[in-house]
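Bear in mind these aren't lab numbers, they're just calculated from the coordinates by the rules spelled out. The model shown is predicted, which means the values in this text are computed figures rather than measured ones. Cβ atoms are built from the backbone, for glycine too; each structure is taken alone.
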Structure P
Amino acid sequence: MSRAYYAAFIQARNYLRDSQGLSIPKTGEAHRYVQQQFAVSADRTRKKIA
């Protein structure tokens, strides 16, 4: 399960960084930051990802 979570996290993080131009924290705070970026989106699919 942890490998699946980490794989999904990395995909989401890289999308935000590479496609959206966001600067992702380099600490453990990155997990919360990535989740929040998807949660606050107006897009329903992104909210589901969060």
Structure Q
Amino acid sequence: MARVGGRNLAMSWIAGVICTAVIGALIWFSMPMMPVLAAFAGDALRSILP
């Protein structure tokens, strides 16, 4: 992050860790959908390409 006057370094680290944790949790929750998405993409490509 850019050094901006009035921004607390500790709070920016805490916010960064929390944002990283939220993104990690969203990826973790989306993992069961990966095989379904891969099958859908494969079927779509098979129907488009001869």
Here helix-only ellipticity at 222 nm (-39500 (n - 2.57) for each DSSP H run of 4 or more, over all residues; to 500) has been calculated and equals -21000, so which of P, Q was it run on? P
Origin of the derived value 1.39 (Rg/Rh (Cα atoms, Kirkwood Rh); candidates P, Q): Q
Matching 3.3 (distance in nm of label points 7 Å out along Cα→Cβ at positions 13 and 37, computed) against labels P, Q points to structure Q
